[in-house]
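Throughout, read-outs are computed from the coordinates displayed, never taken from laboratory work. Keep in mind that this is a model prediction, so the values were computed, not measured. Cβ atoms are built from the backbone, for glycine too; each structure is taken alone.
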Structure P
Amino acid sequence: MLNIAAVCLVLTALLAYVNHRFVRLPTTIGVMAISLVLSILIVILDVTQVSHALRLYEETLVRSIDFSDVLMQGMLSLLLFAGALHVDLSELRALRWPVGLLALGGTLISTLMVGFGLWWVLPWVGVSLPLLYCLLFGALISPTDPIAVMGILKSAHAPKNLELVIAGESLFNDGVGVVLFALLLGMLASSTVPTTASALALLGREAGGGILFGLVLGYGTYRLLKSVDDYHVEVLLTIAAVTGGYALASHLHVSGPLAMVVTGLIIGNQGRRLAMSDTTRRYVDMFWELLDEILNAVLFVLIGMEFLLISLSGPLAAAAAVAIAVTLLARLLSVGLPVAVTGRRYGLPPGAWKVLTWGGLRGGISVALALSLPPGESRDTVLSLTYAVVIFSILVQGMTIGRVVRASR
């Protein structure tokens, strides 16, 4: 494990250096793009018999990393807390209705639209995928990835209220999507359709329990922070709250992602304002900003490297194009359209619907959920479609979102 971590960190540092020195893209986009190009070059070299050993080494390295476990049980808690830490709760409260409705209703509607849309269209391009797997794909691809979204938003310079809606939605719809995915995965495992009551009970326990647990954890951490004035101890307390809280949420069977978002909002607002000195605030901010940047870079390098495990045939390539189109259309109808109708009421600019539609980036969470599916042909198809949407999302949408933001003003 130490050797794997060392290789990943060294590779990430080198790619970040190359990107900063020569490519000059935003870090998350740049390191993933370079990693992806390297993976493609290794495949080409292998096909042309130039270097089979290099591809074998990278494949062995990638297969030795349980991407789903590394992200969902390792990085995710830290990244979600770091993202929520700098969201202004007083400003977010004014936009609570659009954020809540988009995170819950938008994710659910998009899941159904993507699932049924793919189930209807995929046979036209020669790809067969059972309805339940189409819905699973809809559940894992509908939530926007807060890690990807917030990383790209830093360089897009969107209006403050629009940035808050996008960031708030992406932080909360992640938890909703994971719950929907778990519900559908349970149906796949048991071959039974849950009743409406049981589905709502699961949603309430996971999502509601996660929010409640986050409130308790955040308040408890706040009280501990307020009782001391030592930045070493206070930074350690925030780390303990995130790592220990996420593990406890898993044991309690409540949503860890939602718990981390709520905890981050409490510490980042009430905690920073009332429980920290200026010195502590500076060190806490620096620590979590640096950790956020490092983990983001490692995550997107891993996404680029994981491309080696994907096999794309002609029909699958066509299916990938269909999946990208269906996902964007579902995003437009489930999020863009409601914002176009009601956005003015919340002070959003006229073109906000364009930014929310095009800025719905997908990332590592979608890949991790796809990798957690049971092995088989359907899982391989879902994984290929997921990578196609994620790569298009980060490289195409991520690189052009700045222009969309400027055009929406």
Structure Q
Amino acid sequence: MTPATTPDPRPHGGAAPPPCAAPLRLPSGVVLPNRLVKAAMEERLAGAGGHPDDRLVRLYRAWDRGGVGTMLTGHVMVDRTALARPDDVILDAASDLAPFRAWAAAAGTGSFWAQINHPGRVVRRGSGSRALAPSAVPVDVGALSRLFPTPTPMTAGDIEETVERFAVTAELAERAGFAGVQVHAAHGYLLAQFLSPLVNRRTDRWGGPLRHRARLLLDVVAAVRARVSPGFGVAVKLNSADFQRGGFDLDDARRVLGWLGEAGGVDFVELSGGSVESLATAGRPADRRTLEREAYFLRLAGELVADAPFPLMLTGGIRRGRVAEEVLARGFSLVGVATAFARRPDAPLRWLAGEDGAVPAPRSLLPPGPLRAAAIQASVTARLHDLAR
């Protein structure tokens, strides 16, 4: 008998399950059990040496029990000299793989992927991390800009070393037992910085035209794919737009998707938006563009679905099963959910059972802006820490 606290995954007395319950076979052969993905969140739970510990294992077991088909880790740093925060997980040649194997084993029947990232210029002043970027353009977040140092422009050697670091981290993630990796090229981190004409002011082979600005991302994906086995998953997280005037926008995203498709080797691309300078993931883009109250990027990113050469995943502000189904109906193959699954880890079971299962959005008494977004982020991170205990 199904326990009263666990929704029956066969809605309406055995009727056909909703579309979000359908499995998805990716180009690499990896099979995702359903269309719901626990998107990456800032966990801030690294143990000694940047290793995962029992807290992260407990946290991801909670999501696995909640019925989500695929889990993406919070960003895992590829370079221990460049961390977005001191408590970020690091996976590089100096890492002990045993804690990562324990973390990867937290997935039962689901598919567990490591999101791999380099922060570029988004490091805290005085943290000891190197602030590297395509150009010496500092982060501009008004009064909070003082938190970030002016970055050092990367040399050709720095760029080649970074490509190799992504490949090494992907190889180690496969050895640890993850099903795949997601290369983070969104939200204003290093690969997104190279894509942005506002941050990338180079005049060499990594700057200028979009094709040059996309070179680093394409090189990283190619190096990762070459380093891992054919049956290991490789995904990319990309902004549908940066939501900054003169920045990376929809047409740019369309062209980058095309180049990734031509190169091959990508299983799916997650579309999101915004950065530390444009809080689109909090519904407050810097260019004042109006976003949906839920599924923030659905209208904009939906324009990319028809021509996409691989499955697309949409993330951002999804809090109800009905909205998840709408995302799939618009042609997306996967639905990424972050905050709602932090607040209710069992929400996937309810959505898979055909329930709407609305999860309230986090609230703050602060006025809209960076401080309010930071307060909400802090509340979500605190919730993750509660689950990890």
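Using percent of Cα pairs over 25 Å apart for the comparison, can you identify which of P, Q gives the largest number?
Evaluating percent of Cα pairs over 25 Å apart on every structure, the highest lands on P.
With relative contact order in percent (Cα under 8 Å, 6 or more apart) computed per structure, which member of P, Q shows the largest figure? Write down the numbers at each step before the final one.
Details: P: 27; Q: 18.
For this comparison of relative contact order in percent (Cα under 8 Å, 6 or more apart), the top structure is P.
For which of the structures P, Q does the calculation of mean count of other Cβ atoms within 10 Å over residues 171-178 return 20.6?
Answer by label: Q.
As an exercise: helix-only ellipticity at 222 nm (-39500 (n - 2.57) for each DSSP H run of 4 or more, over all residues; to 500), calculated from one structure in P, Q, equals -9500. Which structure is it?
Checking each candidate, the match is Q.
If distance in nm of label points 7 Å out along Cα→Cβ at positions 107 and 251 is calculated from each of P, Q, which structure is the one that comes out at 3.8?
Numbers: P: 2.5; Q: 3.8.
Corresponding structure: Q.
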